[in-house]
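Bear in mind these aren't lab numbers, they're just calculated from the coordinates by the rules spelled out. Everything quoted here is computed from the prediction, not taken from an experiment. Cβ atoms are built from the backbone, for glycine too; each structure is taken alone.
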Structure I
Amino acid sequence: MTKPDPFKYFKTSPEIIRLAVMMYVRYPLSLRNVEDLLHERGIDICHETVRFWWNRFGPLFAAEIRKKRVLQRRAHSNWQWHLDEAFVKINGETHYLWRAIDHEGEVLESYVTKRRDRKAVLKFLRKTMKRFGPPHVIVTDLLRSYGAAMKVIGNADKQETGRWLNNRAENSHLPFRRRERAMLGFRRTRSLQKFVSVHASVHNHFNHERHLYLRASFKLNRTAALTQWRQLGAA
């Protein structure tokens, strides 16, 4: 059975759609910034077209990226998770963005809730463990909700807390914060959940930690990631 073509009824070429989605999700650009940058390349579209494209194809691309990376993440023998929560305003109301990061800085899961109690942590942990399996070590801050949730699922002996142990999770919020400022915040919980899921997958795909590689190796990895991106959604 052949894979259905998601670009079948679109007049615009898939290359342009992939480029627009990548520019909007990966970089801190507004919809009109993407429209202007594409106009400089001779591509005349409306900013609302960019909005439609990222809403239509963003989750599709993210799911394809995530599917390929889940098995790679499960193969680690020294798998360690870093859990943290960030405050996010939605129409002036405070919500909490829970994020799970592995020991290499890859965003595993993002989840938005109105509370940060034991129930919220339990739902977040079960969702993450269902997809990736159990880790060997879970690093958290001193929020009591983590300890209470760990006792329920039987992971209390795997939890580690410390003053600087969770810096990897704290630093992982920075790309999202830059993107949040460019978008001028969020108006609905559903739109926030949708964007953080897509943003995490795209960030993982293009994040090669260039400070750990030689320039030649980094260029090869960057070219490979861009080549894979251009094949997303291909029939």
Structure II
Amino acid sequence: MMRCLMSFSVFTALLIFNGCSSTHPLLDESLSNFTNVYNDGEARYVGGELQLISQNNWFFSTKEIYEDFVLEAEVKMPETSEYSNSGIIFRGQIIDTDKGTQIIGYQVDIDPSDRKWTGGLYDQGRRKWLYPIHPTRSHPDEDFVTNFLGEWTKEQGEAYSHLTWNKIKIVCKGSDIKIFINDILTTHVKDVKDSKGVIAFQHHGSKAYRETRDKNNIVRFRAISIKKL
């Protein structure tokens, strides 16, 4: 009897452990894990992809709040002549402002411009660029404790490949934040501003979509999964 109880206890513990540490996909056909807190934006599930387009800067958010996790996704930016930029907010905070509901917080930037800062860390709606440092748009405070990587390098800048699928991995454990682009570590910082929040996928806005409903500037994500730590 004791042996049976011990076996059951070990089996139960393994189930609990595996359940807590398993990786969960976030995409389904009805986008049931997501919500739109803005009065803007169009999100569609197409062939296993999350496709985003909006008139203005916009974030499509998870319903659930996450604390410590590994988030993985792939992104493909559009071929377009107008400005194109995207990102993923994590540990995001949903707030009400005089401009309506918005999401602020840590954001991995997806930057196909000549600047090549994809994989950098931006603080949306607050401190702006945390890493790399921007000459006029960086405002770190006492919550930004440490940058472990030093100056932004050519290798970091070239981790992203435009017009192809790029792998993004975000690892948050306590105040430790790591960002990988195509398996290259592009950001590693310690910051204590937020310990939990939503995850939100960005479309930076399209003038063509706003004026003519042209959808050439669609941002595409796929293979989105999360593992709670």
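Quick notes on this structure:
- Which entry (I, II) yields the derived value 16.5 for mean count of other Cβ atoms within 10 Å over residues 84-91: I
- Origin of the derived value -17500 (helix-only ellipticity at 222 nm (-39500 (n - 2.57) for each DSSP H run of 4 or more, over all residues; to 500); candidates I, II): I
- Answer label among I, II for the case where Rg/Rh (Cα atoms, Kirkwood Rh), calculated from the coordinates, equals 0.98: I
- Structure from which 25 was derived, relative contact order in percent (Cα under 8 Å, 6 or more apart), options I, II: I
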